[in-house]
1. Name the one structure among 1, 2 that Cα extents along the principal axes in Å of 83, 40, 36 was derived from.
2. Work out which structure the value 20, 45, 32, 3 belongs to, where P(r) over Cα pairs in 10 Å bins from 0, in percent, for residues 27-74 alone was derived from one of 1, 2.
3. A value of 19.0 was derived for mean count of other Cβ atoms within 10 Å over residues 43-50; which structure in 1, 2 was it taken from?
4. For relative contact order in percent (Cα under 8 Å, 6 or more apart), which structure out of 1, 2 has the highest calculated value?
5. Could you tell me which structure in 1, 2 was used to calculate helix-only ellipticity at 222 nm (-39500 (n - 2.57) for each DSSP H run of 4 or more, over all residues; to 500) as -3500?
6. If you rank structures 1, 2 by FRET efficiency 1/(1 + (r/R0)^6) of positions 67 and 147 (r between Cβ atoms, R0 = 25 Å, to 0.05), which sits at the top with the largest value?
Structure 1
């Protein structure tokens, strides 16, 4: 984060929990994988027009890759910049794996009553008057889904070192929503969900609270 930044928010998000908040234009959002090997599912929306939201096709076409890192921009369905990744110590964030859910856990792993990131997204969106129709294909920070030449793909085992972080700069007022992934049926979290840290800063100005 910039040396002159003021901390707006510094919060621990427990294992398997959700979080949401408004990030003002110019503020930075840092997501820290405190203990390592922890996937974080992420969505974002124009805070002033929430029908405008993160759109994977625009983001991937602009980036020229399915794996995001520093310098890449998260674009909306209106082709407007929502966030820019300004720092990244992990270097490879998934855009195709999507969010786990109770339904997909039953479909893929034959387990019942095992909620996932989709359910967390719905809980995080509810206070903002949003719901199922607002959950779209998401980014998975600190997670990799390698794609082989023949097209096969599978979620790789979580391998981010403790303290890994990705930092995003808001290019407009953005509603950010995340799920600290509770998945224990595949290796995304190395079968051990842990807590993360969310830090919001405002470069070169007084502390503001959200």
Structure 2
């Protein structure tokens, strides 16, 4: 076979690959979540040449505070990946049985978040900030205060994330929740966070000011 024909064959082959849908898995191309009462389509970028141009391209940050987080931030807490997160978004979250929590400070959240996530900064769950915020937030998560003690029997399942493996905000949020008595089996940690979410080309939602 002549070189020109080989070159043409490879060109056609890679053009064919590029033209294929960039799916989430072998079956799922996209899905829809509710974001502030409106449908929001979640999919991966269909541009095979797409590259990140924001701060998530950085490989190294000063430690502390940006130290690599443990795979298990608190003993007994389950860590999940993107496929498990998507199943959660399609299931528990869409059926109002679960909450996706962006544990970052508001300045990070405003730059873009995972569609459907609500922003509850990690510091909200700290007893050092007093009971005011805790008494307001925990009931929204399904907890009930009885005789000065929290009842978490009806608390919602939640997945918590932050910027990524180098960010401690989700780890601190999880630690604070566990100290308050939130059941470990109702908390999951998406360690990849916004960095992995964007590296994989997933849609992000940018809240309006």
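No lab work stands behind these numbers, since they all come straight from the coordinates. Keep in mind that this is a model prediction, so the values were computed, not measured. Cβ atoms are built from the backbone, for glycine too; each structure is taken alone.
1. Values: 1: 50, 35, 34; 2: 83, 40, 36.
Structure 2 accounts for this read-out.
2. Computed on structure 1.
3. On the way: 1: 19.0; 2: 12.8.
Here the read-out was taken from 1.
4. Values: 1: 44; 2: 26.
Comparing 1, 2 by relative contact order in percent (Cα under 8 Å, 6 or more apart), the maximum is at 1.
5. Details: 1: -3500; 2: -8000.
The structure behind it is 1.
6. Values: 1: 1.00; 2: 0.05.
When FRET efficiency 1/(1 + (r/R0)^6) of positions 67 and 147 (r between Cβ atoms, R0 = 25 Å, to 0.05) is computed for each of 1, 2, structure 1 gives the biggest number.
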